[in-house]
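What follows are several structures.
Values quoted throughout were computed directly from the atomic coordinates according to the rules given, and no laboratory measurement underlies them. Being a predicted model, the structure only gives us computed values, none of them experimental. Cβ atoms are built from the backbone, for glycine too; each structure is taken alone.
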Structure P
């Protein structure tokens, strides 16, 4: 699936430090966050295998961001 610019924005925000499940950013972008999570672009899974309350990008999500960003610069 190709990411829209809105999805890239959500993934990039997750990469820039993450955002919590109850943040205004999450509330304002709930549908896009849900889409990104269901596509495997972001997750709340921690390195210990549990789940937290901060959205972070997955390797798949970072790939989409870098691919989209590279395409926009060309």
Structure Q
């Protein structure tokens, strides 16, 4: 669920930091988001440029300190 929220926010142009407890979970979340965006491009719901712009809005982290700067935190 968290990866979907992050994806929607990034597609809307928000800078998003995805934080997971460990690198395995973080990598799995990255893959879910990337697959979802790639499928959206294949189905012509998103252009490759829109996908790339959304991906650039995403930052991935495991350290709690990496979200200290965030204005809003959503735990999902």
**Request:** Identify the structure, out of P, Q, from whose coordinates distance in nm of label points 7 Å out along Cα→Cβ at positions 44 and 60 was calculated to give 3.0.
**Result:** Q
**Prompt:** Which of the displayed structures (P, Q) returns the greatest value of distance in nm of label points 7 Å out along Cα→Cβ at positions 12 and 28 on calculation?
**Reply:** Q
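Could you tell me which structure in P, Q was used to calculate distance in nm of label points 7 Å out along Cα→Cβ at positions 4 and 20 as 2.8?
Considering all the candidates, the number was obtained from P.
Figure out for me which of the structures P, Q the number 2.2 belongs to, where distance in nm of label points 7 Å out along Cα→Cβ at positions 36 and 52 was derived from the coordinates.
Q
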**Asked** For relative contact order in percent (Cα under 8 Å, 6 or more apart), which of the structures P, Q scores highest?
**Response** Q
